[in-house]
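The data blocks that follow each hold one structure.
What follows draws every value from the coordinates through simple rules; no lab data is involved. All figures in this text were calculated on a predicted structure; none of them were measured in a lab. Cβ atoms are built from the backbone, for glycine too; each structure is taken alone.
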Structure I
Amino acid sequence: MNTNSIRFETITTFDRFQSLRDEWTDLWVRANGIHNLSFEYCLHSLKEVALPAGASLFCIVGFEGERLVVAWPLLREREMLWRSVRPLAPDSSVPSDVLAEPGPDHAERVARAWQLLQSRTGADLLNLPYVCAGTELYAHASKVRAKGRSEQVSIAVVRRARWADWDALRQSLPSKSRKELDTCNRRLAKLGRVSVSIVNPAESSGDSLIDYLFDWKKKWAEKTGRQGIFFAPRIRDFAVSLLRDPRTSGQFLLFALSLDDVPVAVNLVAVEKTCVRGMQAAFDDNYGKFTPGAILLEHVVKWAFDSHRDFDFGAGGGKYKSVWAGDSSYASTDFRIATSPWGNVAFMLADVRRWYRANKSARALTSAPVAGAPLRTDLEP
């Protein structure tokens, strides 16, 4: 089909966006879309996080006749003196992609959406976190010259097809890691009755587990000095409303490891057609020496394996990821692109700031040693 026949529209109103629920969901199913491109995920991101934070909707959709064939959910927001566009999501931890009809015209459909974004964005900056290498979006973003950042990271993934059965996968773990898991399982079991439960939160209330997860995350952040939008109350509201929504039944699961029926670790995952994606996980630090998070993770990975799906660990570091995935991973890139001359100014200022910080650090390293600690500076641990 000639893709010039696609009728594109930019959606900026909530009512028009909501009117596309059925067509969007049909496209998401046909395209085997990732979880954060589902209509319900985008809708709750918009209602519970984006609009209350002052962002505005900027969604690109394309129709062939009456059939929706392209959907690219985006937001407009302010970054100090700059106008920016980013994917419609509660934060920047989810993959970026364009939902487009599969088939021989897929690449051209994405290209048309990209061209439309460049011409109608009205923004200075475009932020695209975690764009998977090999996708059409990656091909377009990587060609742009005016980039302030294009950082590539490796996303660990357990490939189901690599292993004949679960025993073969578990035996592939480093011997030390297997022994540590077995030892921690035995030590935790001595404290009481250990159980693992799987909750479909759209059918059974998972609010208490979400509260545990966010409470543990908050304590961890305070302990480590971490900050971010994830710890804002509206992110919890987003998670609860998304997981309660009956339309998302089966799309998200909560795994809980309990000791005498009291949760000590929680893992939230998204369930896609061929993949289970880790979203958030946390544990009770009072039981940290028993590694309850690692114990529960084994059950989550096994559930994905038994359901004949890959397990994608998602963004972020962590030694435990390489323990399970080994050398199996895929490349993903964070893109920050200037879409106006004023956007380029933002990059210039960022360069100046980095230069200043680097020079400040260099001067600190040559400063006088700390008393009582020969040759030790305040930058060292």
Structure II
Amino acid sequence: MKYWMNRSLYLSWIVTLALSLNMVGLIAARTKFFHLGAYYLFLLLAVVVAALYIAVNHFKFDLKRSDLVLYSLPLLMVLLSAATRPYDVDALKAYGLILVTLLLVTAVSFSKEQVEWLTKSYLLSALIFSVVMLVQRRLPYEEYNLLRYGIFFDDQQFYDINFTAAYLIIPNLIALYRFLEGQKIYLLVWIMISIPIIMTGSRGAVVPIILVLLYKLITKKGITFKQLLIFIGILLLSLFFIPNELRERFFAKSYMTDGSNIRRFSEWRLGFEIFLEKPILGQGMVAPIRLLSKFEQGMTAHNSFLVYLIHFGIVGTIAFIGQLLQIFSRLLKVSKDYIGMIFAFVFSMILIEANTSLIFIIPLIYFVIVGKADTSIRQGKLEHSE
């Protein structure tokens, strides 16, 4: 019995290490939108080892029937869509890998130590992004006179600025939460991750972080006066040192009438029109930029949840949203404080089209593992958690 338990433990650690390397190595993805098509080996390793974990445990695992249904339905919708609708092969592969990963990871038991390892890897990954951006200090849109910094992965190509900022949101909030819990070192981590987020000029990342920070400061019982002064001081210093163009972008320009947002609203409207053409089962897993090209070249959906509607229609979107709600509900059972992370994640995904991107899947995997590990520990089902 002990032999099988040790094998389970070793395999769960290999899954943990594969997922950690997936985070830490993301800076080397070398694809503008962090799509799975070019960076998937670590996730694939995690899937294979998770399947071995299930086999070693004779297909006995702590997974409720409701979880199994909610995690399987989106996968069935992808298969149904592929059988009845046109699709891009890369999109089919990406959706398949994402959904299989979430399903199998849910069946693996993770210890507190493994969750902490993943958390530290997530933070390390964000710090690597931060350091690279600070060292490069390059402006992808300099020719358009836009003061927005990004990360280049070769002489000409760079990671999408909004996707980069969206990836940094959750590690930023992890560091914030830990500092407010009294772990002082995480204030430095929070500042280090906040600086590049501001440098990107991404309001879709800055706004939820500010709102979550205000929520934490207002609702956290026992917050010290010293912590409050620290945040006020950081805010004042940032306002003083932020270049005028970024300060105006964040605080002066209208979020509703700004040119980029007017275009985004127009793309949402046209994307919704595409959805209405086939509202029940959707258009199939075809890139929205191709579907919207009949209106104007270069237009895309710019909204992950709208893409669900376009790809899978109402029926498929219900399946995907059901899975997301299950992930979020398990996370909230760990702590109601996670409502801030969930809000920030949803807010950022509304503003970018990341369904088949690691920017979407990495936070979800982390949420699944945090919710799963804590619940299992409370129920006394992790014999190796101590």
Structure III
Amino acid sequence: MMAQFNWMGEFQDPEKEITFREDQWPRVKHKMQFVYVTTAVVYLLAGFADFLELGPGPKFNLLLACRALAAMAGLTSFYQLYLNKKDVLRHTATVCVYMSAVMGTEIIELILKAPITGTMTISATSFVVLICYLFFPPRLMAPLIGGLGGSVLYIGSMIFLTPLPFTSMSTTILSFGLANCCGIYFFIHMEKTKRREFSALAELRSLVEIDELTQVYSRRKVLEMGHFFFKSARRFHTPGSVLMLDIDHFKRFNDTFGHHTGDQILAGVATRCKHALREVDSFGRLGGEEFIVFLPQCTLPQALIAAERIRTTVCNTPFHTDNGEVLVTISIGAAELQPDHADLSCLIRDADMQLYRAKAKGRNRIYHAAA
């Protein structure tokens, strides 16, 4: 399990990582918007405390201007997220700029207040570092730059630009070290946990949506897509057709060669059918040896062409099984969406009736309503 993550807690598979980020984006967006607005407001309100500690004058004005710039950076970042642009590089840069503005303000506050308050604001600044790790995007690099980089600059400024005693500095350094270590640990741990949950849900979704044996859509998923196909055709007044497929004499294969060979035939038929269809077509297994195809933007004559292509693809070449080569044929029933079809079940029922006609007339053939 651990091998699927890199040192930053991300999936090693780039495509899987991109899919995860897209799935997480709405939650990440709302979380970041909350942090941007909240910290911007709190930063402005902190100006009252600055006034009480520094009083009116150039120092207070400088610190207030820095707080205003940091708050403006936060509100600008909020607006960029409001535009809902999924630009990873832009948002990473935005996080870094915002954290730089915040930590820069913290450094200026330290320099201005150190002679008065000493290290009283250290705990608050460490809390800012923890926020950076816990609330920003699900990638470590931006929080690492903001949190660790900001901590180094803060400590460096404290050492070289303030008259604080070494005992106070050592305590501050330890507090920042603890904040960064805990922040990095919990960041990586939480991101790995999120990705494990994402993988488990994706696997569960695959089990529900994909038929394990044939690797085509399951009954539940293909009928769900069929309902979408039906509603879309009705809404936009476009044609649509359905094909019902059944493997001829499938029980005989099971009885003669065994269920393992039967499974090989099912999987092979599904693969050939899938390759004979368009990407926009929805193909799935209804159960047993029965399959269904939804053909959007397809009239009955076009559906019959597709049906014949499927039939010849399946029956012209024998299937290689553990019991040797086996010749397989299929029967197909076709139906086109009509105005009197009240719902999807009516359309499927018409195609199913044509399938039974094809089987009754000798199998290995295609039947449709006009036949």
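Key figures
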quantity	calculated
Test item: percent of Cα pairs over 25 Å apart calculated as 62, pick one of I, II, III	I
Answer label among I, II, III for the case where mean count of other Cβ atoms within 10 Å over residues 169-176, calculated from the coordinates, equals 24.6	II
Which entry (I, II, III) yields the derived value 1.9 for distance in nm of label points 7 Å out along Cα→Cβ at positions 81 and 345	II
Test item: distance in nm of label points 7 Å out along Cα→Cβ at positions 281 and 297 calculated as 3.4, pick one of I, II, III	II
